[in-house]
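Below: a set of structures, written as structure tokens.
What follows is calculated from the coordinates using simple rules that are stated; it is not laboratory data. Predicted model only: the values in this text are computed from it and were never measured. Cβ atoms are built from the backbone, for glycine too; each structure is taken alone.
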Structure P
Amino acid sequence: MSDERINELIKSQPVLRVAPQPRDLNNNGHIFGGWVLSQMDIAGGIMAARVAQGSTATVAIEAMSFLAPILTRDIVSVYAEVERIGNTSVSLRIDVVAERNRGEEHVPVTSGLFTFVALDEAHRPRTIPESSKAKYLKP
């Protein structure tokens, strides 16, 4: 992740901000990768529901890479940006940045592309409203 991308992210509003707890540590003293993935899925679900204007479910995670560990005392910010909106699905670029030293240092932790499908009341795929494309896709 470039310095320019990190600066762009930290100037924007994260979808989720959380402080990991000691119970989230692995044997190496770092935060479990699964914990990070869970936070990304939560943030992605929040953003996908906004875009879909209703319930969604995660259907794919691709291009996931871990760049640096999350340490105790880090504050974790999860950012989500719409990359694509299809008929029933939305793909989000989800980035995680760890804030260290009381906000003096921002460390890119991981990034991934998550795809969610919009669901109707019977938990079947449904169409995403056209208004979401105008609102969430960059021109």
Structure Q
Amino acid sequence: MSSTVHSYNPKKVACALGSHIVTGFADDSMIAVEYNGDGVSHVQGADGEIVRSIDPSTTYSLKLTLQQTSATNTYLQQMYEMDKAYGNAVFNVIIKDLWGNDEFTASNAWVVKPASFARGKTQQNREWELMCADGVISETKG
């Protein structure tokens, strides 16, 4: 019986925020996408009848963990400041695993707040949180 072998390469994960290509990811956790809705919940009545509620939310939280020297820190800080000043720093997001064919897209995203700022003996990671509206995760098995 032959074994199935799969490969993953973090250098083959592309992340675009509008026209900006994200670079300078941290060495461990670099991208985390989390659904904000309740999914499918239910309530069971006294007689046992169940009613399901399907949350229509299409919002996701996106966390990007970057090295302190990443140029993307500057881009995200500028987008946050532009949003605070003018309210128009909304951009699309595309995250694609080029080897695995998994993809996350959102047509509207914005920076929630600036990443924390720390310095130490070695470089410090910066974690940015973005809110993504109209998000879609496409997972394909391959």
> Between structures P, Q, where is distance in nm of label points 7 Å out along Cα→Cβ at positions 28 and 60 highest?
Replying inline: P
>> If mean count of other Cβ atoms within 10 Å over residues 4-11 is calculated from each of P, Q, which structure is the one that comes out at 12.8?
In response: P
> One of P, Q was used to calculate helix-only ellipticity at 222 nm (-39500 (n - 2.57) for each DSSP H run of 4 or more, over all residues; to 500), giving -3500; which?
Replying inline: Q
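When distance in nm of label points 7 Å out along Cα→Cβ at positions 12 and 44 is calculated, the result is 1.6; to which of the structures P, Q does this value belong?
Details: P: 1.6; Q: 4.5.
The value was obtained from structure P.
A value of 12, 41, 31, 14, 2 was computed for P(r) over Cα pairs in 10 Å bins from 0, in percent; which of P, Q is the source structure?
Details: P: 12, 41, 31, 14, 2; Q: 10, 34, 28, 16, 9, 3, 0.
The correct label is P.
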